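These are the structures, in C-alpha cells.
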Structure 1
Amino acid sequence: MKRDLYTITTLSNLHVGSGDINFDVIDNQVQRDAITQLPTIHSSSLKGAFREAAGESQYSKYIFGPENTDNDSHQTGAFHFFEASLLGRPVRSNVKPYFMATSVGAIATFLSFLEDFAIDFDGEIKEALAQLSKEKVGEGKPLIFEQNSSVILEDFETNTSSLDVSKLEDFLGENLSLFSDKDFKALDLPVIARNYLEDGVSKNLWYEEVVPKKSKFYFVIAKPTNLDAADKKENLDAFEARFDNTTNIQFGANKSIGYGYCKLQKVSL
C-alpha cells in the first residue's frame, strides 16, 4: 500500500457531530480525539464524504466498497481511510482578524505521523516544523513570531520569538502562533444557536459546536499498489484525477446552510 497525505482547510464552519448524548449546555458537539480531546474527523465520516463527492463514478464501489444495500455488502473497499487530526485553528486577536494557532504537541504528533506512515514529505517544511516543535512555550503565554508586545490572543497575553517561520506560511497559514498543549486543548470552539421555526414560531432552540473556518486537519489514505494496468487506470488513476489536485469538498452536517465546505489538498510527494 502507498500512503498519501492530505490536508483539509475549512472554508466555512464545520460540524461533524459526535452523536453522543450529553447533558451539557451545548446540544450538538463535534467529534474529538479520544486521547488529545482535540477536534477530529473520524475515518467513517471522511470516507462517507468522499463517497458522496465521487457520486456514481465507475471506481466508487472498488474504492469505497459496496453500499450497505448491496448483496455483497460484507466486502470492503480497496482504499483505507484514516481519521483526520487537527493541526491548527484560528484564534481571535486584538491586532489582526486572527492568528493561526497550533501547539508543540500538535506539531510533534504530526512529525511522528510522517515517520509512522512513511510519508514522503517536503524536507524544508519538515525541518521548519521540527525547529518549531523545539520552541519553549509557557502555559498562559503563547508565542507569536513577530515583534509586537501588545498582541493578545483570545484572553492570553503573548511572548515573541525570533524564529523564522516564513517557510511554514503556505502549509500552516499566516500569522502563526504557538500554544502550550494545555492551552491549545482548552481553547473553546464557537457555539452557534440554532432555531427551528414553525409558522414563524420558535419550536426548538439548540446550541451547536463548530470548528471555525481556516482550521487545518491532516489525514492519510492508504492505496493498493499491486494493481494490474486496467484497475490502475479505471480506479486508482480515476480517483487521483478527481481528488489529488486541490479541490473543494463538503464534510459533516448542515451542508445546505454552507457548513463543512473545505479545501482538500494532497501534500505528500
Structure 2
Amino acid sequence: MSEKIFDAHVHIYPDAIAERARVALGNFYQFDVPGKGTYAGYLEECRQNETTGFLVFSVATTAHQVKSINDYVASRMTAARQEGFEAVGFAAMHQDFEDVEAELERAISLGLSGIKIHPDIQRFDLLDERMFRIASAAEGRLIINFHMGDDRAEYRYSEPKKLAKLLEHFPKLTVIASHLGGYRAWDEAAEYLYGNPMVWYDNSSALWAISPERAVEITRACGVNRVMFGTDFPVMRIREYLDLFDQEGWGQAEREAILYHNAKRLFGL
C-alpha cells in the first residue's frame, strides 16, 4: 500500500491569470517558478505522485479580489473532493477589506476552514491594527496560514517575533507559520515561535534553501508532530519536493506524521 501524502501549502489561480501570477511570484522572489499554477495542472501532479489531499488558497493583493478568490477556492475545493481528494480550502483576506467579519462568515458557509495571509506581498505588518481586526474575527474559529520570514531589508512585515507578539494578544488563535516558521529566518523563528502550542508549521520553500541535516534539526525544534509537508506549488512541483524530503532520512513513523498524519489531526481529515 502506498503512503498517504497531504500537501499543506498550495497556491492555485484561475486559468486566465495563472501565467501572470506565476511570473509575478517569480519576480517577487527572484527565482524560477516551474509549476503551472492552475487547478488542472496541480491535480495532474497529484495523480502522478499519489497525493491524497491538499490545502489550497490564494493571496489577495487588493481588497476587491477577496470575494472572487474565496468563491474560486471554494469551488475548486468542492470539485477536488468530488474527485476523491481530501481537499481543504482557506479564504483570502486583505487588510483593506471593509467587512471582515461578514466575509469570514461567508467563507465558513462556503466550507473554507482558514485564512491565508502573506504580509510581505500584501505589504502590511503583522502588528498592524488591521491584522488585529482579522485575528479577532478568526480567533477560535478559523486557522490563519501566514507566510513567514524574509531576509531582505524591505520585507520585514512577517518577522517571527511579530507573530509571537500577535499571539500574545490572541492566545486562542491557531496559526500555521509557513516555511518552518520563517523563510530564511529560521534562527529568529527558533527564538520566538518554536514551542508555542498554537503554532503549526509547513516545510514549504525551505528544503531547497537548507541542507537535509539542517532541515531535520529545524523540524525537530518545531516538533515533528506539528510540521506538515508542503510544496508551495507552483514554486516547487510535488515530485521535486518529495525528492528533497526523502533526503532527510526520517524513520517511518515520523515520515508518515509529516507527510499526512499531522495534517489529518489539524484539519480533521
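Throughout, read-outs are computed from the coordinates displayed, never taken from laboratory work. It should be emphasised that the depicted structure is a prediction, and the values quoted were computed from it without experimental measurement. Cβ atoms are built from the backbone, for glycine too; each structure is taken alone.
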Open item on the list: Say we calculate relative contact order in percent (Cα under 8 Å, 6 or more apart) for every structure; which of 1, 2 gives the highest result?
Closed with: 1
Task: Source structure (of 1, 2) for helix-only ellipticity at 222 nm (-39500 (n - 2.57) for each DSSP H run of 4 or more, over all residues; to 500), computed value -6000 - done: 1
Task: Identity of the structure behind 12.9 (criterion: mean count of other Cβ atoms within 10 Å over residues 26-33, calculated), options 1, 2 - done: 2
Task: Value 33, 27, 15, calculated as semi-axes √(5λ) of the Cα gyration tensor in Å, assigned to which of 1, 2 - done: 1
